[in-house]
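Please treat every number below as a calculation from the coordinates, not as lab data. None of these values were measured; they are calculated from a predicted model. Cβ atoms are built from the backbone, for glycine too; each structure is taken alone.
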Structure I
């Protein structure tokens, strides 16, 4: 499918689901403001969903089905959107959230977050993909990934926290030269305004992040959203209870990880071993 046709189809599907939300809300005799208060979101978020400008996420669909007594209609509609449409919509929405975020929190245990990757490290990541990308596809993905990193060097960057497992630093994706370049890059990023970098050391007897990596996003209107990734997809989490659980996990991870000074010392130690 041509990219522009796919985008129109995405917009059409999102608009249809949004119209359903509006119809069910009116049938329940609720205003957008009242519904927003019930689900713990901003009224602008509900308006955007109803207008088809923002995707309805599965967690929120389930929550609305319960509140509006719609017998699972919204969850069913979201689940049965064509996969080729649904996943790009989620990915695009996360990118929009990341660009506009006032605060970002990353926990990673296998690979560096995209915002911290060098060009050569990113190439090694995409080269490792199964099934493989073509050389042209890899170049496109790398370009997009590096473009995302511009938010860290804005005049007023988002407040950004990273907790990274030490195992990531010990891997040598791309070989020794890429490994050293990556360590130097992390050492540089650790000194940027607004960034906090912490390493979760190996050998701990307790660990709050055993369920895998995740990202917490705070929007300009102070809404908190989470983003999780798996082997076969990604998932935006808007349910306040679920976001709260991940926030608690992240707070615990920060207490378990090395502090910023200890992290810089470990990076210097690893650089000295080269």
Structure II
């Protein structure tokens, strides 16, 4: 399904489907006016608000070109994520109208996770695995909430192979990445809404200097895609006070698993790490 580009694109689709019946017109009008609240509602919430059946809502979403209500939500949230501040989310989520907010989040997460199987079968995924396994140096760079995924990745990847560096925003190391050899360096970044302006500027500067960039982001319309050699698209859930990163975190785990199969003598390296852990009494059990 083609992604919703912006509010105008959404309105055009709502108008088209809304003209097919009185019920669909009623649904279309409600979504048009309350589109920024829809991602916080279950299908049952929405049908009760509009005064139509849940089946009517599902059929409406199908006519819009989606595989039901939850599929529609995943695309809808991408156009509103940049305008939904933490304060706005908090007010919406804690309003009296949203009684099933936890169920809505869990349903979205379940559907997001189901997309991972398709992602891991793409050519882009295979390229990322090969590149992360074979690049001379890898620099992990991100900023703000998107950066919270990288410590997990750094911990695992640095045990699988050498020359992994995590660069923190605002440090000399972050600035000095520009001095590395672009032919021997790979930049890996995670970029999710609300997209960090400083991070995007840094990535664009590195791209202009010839650095290869691989990214994980939430949409083909994400601003990081145009300066990435490869971009993996991972859905996230925004119907909470803070974005839910369960799906991209699992995607990173799957990447690490498949990278381990591409690294020569990986068993020897892992045995050495385990021996170090034993000698240092790293674990209680």
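Quick one: semi-axes √(5λ) of the Cα gyration tensor in Å came out at 37, 22, 16 when computed from one of I, II, so which one is it? It must be structure I, since only it matches.
Tell me which structure, out of I, II, gives 20.4 once mean count of other Cβ atoms within 10 Å over residues 160-167 is calculated.
Numbers: I: 20.4; II: 16.9.
Derived from I, not from the others.
Comparing FRET efficiency 1/(1 + (r/R0)^6) of positions 56 and 152 (r between Cβ atoms, R0 = 30 Å, to 0.05) across structures I, II, the highest figure comes from I.
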